[in-house]
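As structure tokens, here come the structures.
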Structure P
Amino acid sequence: MIRLGDLVATARQALDAAGIAEAGLDAVWLVELATGCGRLVQMTDADRPVTVAEATRLQANLARRLAGEPVGRIAGVRSFYGRSFSLGPATLEPRADTECLIDLVLRLVADGGLPGVAADGAGLDFVDIGTGSGAIAVTLLAELPAARGLATDVAAAALAVARANADQLGVGDRLRLAAGSYLEPVPGRWPLIVANPPYIATGVIASLAPEVRLFDPMLALDGGADGLVAYRALAAGALAHLVPGGVLVVEIGFDQGAVVASLLAAAGLTEIAVTADLAGCDRLVSGRAPGQNP
């Protein structure tokens, strides 16, 4: 007889042997996918008999993980800011590092740092460039119930996933979607533009971990020869799409803070700031359109 505890141990041993850093967490998640038993049940009911079908599902998913596929891809969902987001082949897996972008925007709103926006988010209309799964846009709408957003992406398949996530999480009526590259499909001027664009230099992609290189969409990774193509496009169009005092916030690679800050400053933005993530790495660059401050 195969027991639940045996499945957990088997998965953990295989992942450990493969050198997977989060072997314990991945094992728990893979067993949950195979059996429907979460971490608590796995701990308290290790002697629960496992069916052949459950054991077979685990082996199939374990093989996928050992081949480099992230557990989030296997499950088809990823948690972000306490919510579950469906994924698709055209979307990145939202990463915990990106949550600091949400934190920064929420601080700006609470502190009255966006023109025409109340501390509860009333009056906030924002744009999310390259939305992917919609994690950023949907999370901001969920955290700020009076806000409205426009999410763009060059990939129609990504926009379909973002729409599904917005509807599933109850904010679909406040989110518009538009297909196009960078600021091209964005009309008018806005108090806030956010983006987590592709920022990896083309020549570096081949050296990335297989979880990223083989399973994240290339469109969402490749930032051109120097990784800065997106930032040049966003900087060049920012002032035409921000109201006076409006703010642009972009996520960056850990070594891009100074150069992206320079691009925003050269484009005429002011109050340039580089913000670190919880690991202490540069993660965000923000700048404000000149004019009347909030």
Structure Q
Amino acid sequence: MIYAFSSLLIKRGLVQGVTMNQSFHWTNFAVALVFAPLLLLETADVRWDLILHPLLVTVAFFLGTWLTFLSIRIGDVSLVTPLMGTKVVFVAIGVVILAGTMPPLALWIAAALTATGIFLMGAGDFGKQAAGHATAVITALLSAAVFGICDVLVRMWSEQFGAMTFLALSSIGVGVVSGIIWLIQGRPSLKLPPGSQRFALGGALLVGVQAVMMGLALSYFDDATGINVAYASRGLWAIVLVAAIGPMLGNHERHHSGRAFGWRIAGTVLLTIAIVLAVVSRM
């Protein structure tokens, strides 16, 4: 729910004149700020000889975030957010290839249903504005793939390194890389247009909050695939929030999308079944 709401706020900020560059950098700085306190909560011995691991996750997280912002700028929140839920499929594949662990059959079925439901959500969009939608779909899927790999690496490496420090360093690193790129770009203005600050900065902070929650879940529970099946519900919440409070935030894609929005609602049925299946398989 938090991720879906943050996407709506970020989209509103972009509509009000915030550039993708500004929103991207502010979000990265906010994520670094929200994760930093975890350094004070570390209780395990930190394996500094494995410092390359959080650095690699930093690169993956940075790339995934950039692809996410590109998708949100180009496409509708109610299309992009559900498509990014395909991350669960990439996680399931990554767990097998990288971790050598085979998820139970119920989770494979849930992952397949999730992917099917998500593509059903986008079915009504493929026939119109083909170029723009195709780019949004491609960047969303690439983002899902990168974040999927990132999640598997967090599950594999964080607890061994020292989970709290691993998460903090990986995310602080994203802020540092963003700052370096900002300098290389010639220090473009980060001053946000009047009236847009609460949306851009509010969305950025919420991205950080939900990222901390997701990172802790991945670090301390050996169930990356199941966690991501549940996390895919952000697509469902995006649909609900766009319909319920979208107009209050200046988001009218519920009406502009026409019948495509109906396809997105239909896809939530399969998505919900997948989430229920993933939860029931744990009971």
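Every read-out reported here was derived from the displayed coordinates using simple, explicitly stated rules and does not represent laboratory data. The model shown is predicted, which means the values in this text are computed figures rather than measured ones. Cβ atoms are built from the backbone, for glycine too; each structure is taken alone.
Comparing Kirkwood radius over Cα pairs in Å, for residues 23-110 alone across structures P, Q, the highest figure comes from Q. Once Kirkwood radius over Cα pairs in Å is evaluated on every structure in P, Q, the highest one turns out to be P. Given that mean count of other Cβ atoms within 10 Å over residues 55-62, derived from a single structure, equals 17.2, which label among P, Q identifies that structure? The correct label is P. Taking 2.2 as the value of distance in nm of label points 7 Å out along Cα→Cβ at positions 143 and 175 derived from one of the structures shown (P, Q), identify that structure. It must be structure Q, since only it matches. I have -11500 for helix-only ellipticity at 222 nm (-39500 (n - 2.57) for each DSSP H run of 4 or more, over all residues; to 500), calculated from one of the structures P, Q. Which structure is it? The read-out comes from structure P.
Consider the structures P, Q: one of them gives 2.7 for distance in nm of label points 7 Å out along Cα→Cβ at positions 231 and 263 as calculated from the coordinates. Say which. Mind dumping the intermediate values first?
Working: P: 0.6; Q: 2.7.
Answer for the origin of the read-out: Q.
Match the computed value 50 of percent of Cα pairs over 22 Å apart, for residues 31-198 alone to one of the structures P, Q, and report its label. Source structure for this number: P.
With distance in nm of label points 7 Å out along Cα→Cβ at positions 191 and 207 computed over the structures P, Q, the top value is the one for P, the highest of the group.
When FRET efficiency 1/(1 + (r/R0)^6) of positions 79 and 239 (r between Cβ atoms, R0 = 30 Å, to 0.05) is computed for each of P, Q, which one produces 1.00? The value was obtained from structure Q.
As an exercise: relative contact order in percent (Cα under 8 Å, 6 or more apart), calculated from one structure in P, Q, equals 14. Which structure is it? Provide the component values of the computation, followed by the final result.
On the way: P: 14; Q: 40.
Checking each candidate, the match is P.
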